[in-house]
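Alright, structures below, take your time with them.
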Structure I
Amino acid sequence: MSFPKGFLWGGAVAANQVEGAWNVDGKGWSVADVATYKPDTDVKNYKAHVEISSEAIKKAMDDPDDTYYPKRRGIDFYHRYKEDLQLFAEMGFKVFRLSIAWSRIFPTGEETEPNEAGLVFYEDMLREMKRLGIEPLITLSHYEMPLALSLKYNGWTDRRVIDCFVRFSRVCFERFGKYTKLWLNFNEVDSIIRHPFTTAGIIPDLCGEKGETACCYQALHHQFVAAGIVSKLCHEIVPGGRMGCMLTKLMTYPRTCKPEDVAATQKKNLDNMFYSDVMVFGEYPVMILRDLERRGIEIQMEPGDLHIIKNGTVDFISFSYYMSMTESVDPNAERTPGNTVLGVKNPYLPTSDWGWQVDPVGLRISLIELYDRYKKPLFVVENGIGAKDTLEEDGSVHDDYRIEYFRKHFMEMEKAIDDGVELMGYTSWAPIDLISASTNQMSKRYGFIYVDQDDMGRGTLSRSRKDSFYWYKKVIATNGEDMD
């Protein structure tokens, strides 16, 4: 068995991590524009990197500079997208996952008419992708909601944000639907619990007596309702349109065969898949509702909400997969970082430069688990390794470690397909170096393409092909048959 004919090979980025041009052509402030790079903070201490307050936001808005706000500058994809898309086309990309920066289309989120300059930018980019034969996979919400909605309503905790998002989504479907059939609603929707501000614009000091955790679940419910509405809209407006959800697949194994470790692991995995359960099955899992009740968390729902969720389910499941972890009830078990989480260290796995445990087999397990659970097509839309690359004098980057990472993961994907998993495609994170989501670093490099810029924004922004660039090009050209 091999990768199916028409398999969608490509790469993925987010607007807020690559575009830059944060205050150009009518774009409004987004939550990403106040994300701070903290060079003196441990890169593995994600909570310290994503913590936010009203005071910190005000300080950021009073600072016009981008030195410590790297997502304002990105890698200048806004002005260089034709050059970058040409490099992706050279690799043979069949698909490119991108996001639409909400505040480029509706600067505050509440305008009744969209910003035409923002629409023109994306339409020009999508037209260029079509010329190059690259299918867009568009994420509607990828950590870049308008900051004004965060400050005015405490983000998605307020139900009025649903209408704002639906208006934005409708415009995207109407304007960009002719360029693609493939859409995603919310990037890593489960991440709202790990970084509420980044995901949903929630500012902890605005949560009051209700508390941050309760605000997260209320905001999440509003996102579920919005997802149901836009899924139906997609089907109505975009001919042949397909809407997917997007989950952070946090594969967790029991640290030991001790029953208590197994039970703790089961709960962790059920919690992880709760989010996709709602958007695939159209209802809240009973055990999740019971858990929220025990914790005293009450979600305010309006009549018709559950009907909207039930009748607006997704067509496919996409997910990110970077690492796995284990779980144990032992309070002294050694923990190690992962994708904005901490898990118990697995002694059988190597780790990346940032401490993430590398587990290709876990991707195969995840694919089989998700397909068996949902019986819908799957799409791996994020997978990759952040590493410290060295640029040689001749402009080359010898990244055999990256090639080996991808080769092993692709082999496990092939095995899952052989077992019967329906896998639509694969987009690496990220095909070009960009600003890291959590730590706001540039030195944490993922790309097949090197970008000359350091953590403080210094550099020429010139692009260079790494060794992995040529390797991935060969993999795509042979549809995964040649991975040597």
Structure II
Amino acid sequence: MSTLHLYDSLTGELRPFEPIHAPHVGMYVCGPTVYSDVHLGNTRTFLSFDLLFRYLTHLGYKVRYVRNITDAGHLESDADSGEDKIAKKARLEQLEPMEIVQRYTVGFRAVMQAYNALPPSIEPTATGHIVEQIELIKKLLADGFAYEANGSVYFSIETYLKTYPYGELSGRSIEDLEAGTRDLDGQQDKRHPLDFALWKKASTEHIMRWPSPWSEGFPGWHLECSAMSTKYLGAEFDIHGGGMDLKFPHHECEIAQNKGATGHGGARFWLHANMLTLNGKRMAKSTGNTLDPRDLLAGNSPHLTKAYSPGAVRFFIHQAHYRSVLDFSDSALQAAEKGYYRLLSSLDVLRQRPKGGPAHGSWSVPEWNGRCSEAMNQDLNSPVLIAQLFDAAKAVAADQNDPAVLGSDGAATLLQLMETWMFDVLGLAPEPHSASGKYQKALDAAMSVVLDLRRKARESKDWSTSDALRDALAQGGIVVKDGAEGSSYRVE
């Protein structure tokens, strides 16, 4: 598999990625709805697509990455009923809705920056594209895919089904979807229970409202992504991403809107990141089984025994494939942190490696790099990439005893490539090298004390203590080597 292959949720297949207008790539990711703090599940989703953004850039593509901000139209129910969540939050806190939007948008961006996520190329908002959404509704009305009722506008599923299938992304049949809908009580304006709102007439008490040809109201939640993705990426673009929970109804409705307005379903690849659990259970605020992404960095949670660095958390997240369920636990984070620091320590060893040995050693750096690329080309298989990084760490440890393993040029190349994979692609270190330098300094200080104790035990012929210290270190992955000039150590 020499080229990048991505799993398309629409077809259910792993397909070679061929951009429509190479080397340019258009990627749209559903961003946060800013009425509450970003949660850990969203954080994982955005870091997964940050990984894709980084890897596409690494491959030489020029990526236009669009990630929206939902700041209007997200109702309390997917059945187009209830209050707008942002307006409700503003009413309860007696603030302007845009104050709520600003607070949580700033908070979201701070979390993304803390976890070293690159900013998108464009970050449009729903409220900033009301005109585009109104124009899209006009097109759907003109083509018969929508209808107006008492100042609101709805997408007509019955009309759509005459030309296109509905439910293809989520794999649900129309019969199952209809069976799962509630009756039309309170939704008398709808002709069919699966119809969804494109524009809602605002009630008297509704705060967020805009003028339109149909009423003073606000756009439906699904409409914004169709309007903004087509504006910035065209009627047909390369990648659309989001969390698994958005498959239905959000992304299903997007596809319908796009096909109704343009004849194209939007993206050629639909990618979805899977969910998170905490200690083997579903995350829920009601049960207290939840974790804020900022809690991980501060250690302020009953589920944690300590704080973790952003790099260690990202390392843990990328140890699982983005399409697999990921379970957070303190013990799993500690294990990931240990592995992360081991890799950082290997980088320090390579930086401090004395020149010597042949130019290239017995361990092939080019072949190893090829395996790293192959892993990422298989639908961003970050767990396999990380396994390859650990293989490189083993080679670095072996090279400490025998410089012919890597060779001088091989070691220099390996250092550059490991930094590329770890920092540029996986995005592990917000402050490259500082975390590893701090770790190595602390480890060297502790090992200096331990090795001195062991030296004194050997000088007094206390072999049992000497051996016990050596064996205890070995169990922790630290190998002690005794030589004529004293003892040294390495981390395996």
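What follows draws every value from the coordinates through simple rules; no lab data is involved. Predicted model only: the values in this text are computed from it and were never measured. Cβ atoms are built from the backbone, for glycine too; each structure is taken alone.
The table below gives the values:
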{"quantity": "Structure responsible for 18.6, with mean count of other Cβ atoms within 10 Å over residues 23-30 calculated and labels I, II on offer", "calculated": "I"}
{"quantity": "For FRET efficiency 1/(1 + (r/R0)^6) of positions 143 and 279 (r between Cβ atoms, R0 = 30 Å, to 0.05) computed as 0.95, the structure of I, II it came from", "calculated": "I"}
{"quantity": "Test item: log10 I(q)/I(0) by the Debye sum over Cα atoms at q = 0.06, 0.09 Å⁻¹ calculated as -0.24, -0.56, pick one of I, II", "calculated": "I"}
{"quantity": "Origin of the value -14000, where helix-only ellipticity at 222 nm (-39500 (n - 2.57) for each DSSP H run of 4 or more, over all residues; to 500) was derived from one of I, II", "calculated": "II"}
{"quantity": "Comparison of I, II by mean count of other Cβ atoms within 10 Å over residues 87-94 - largest value held by", "calculated": "I"}
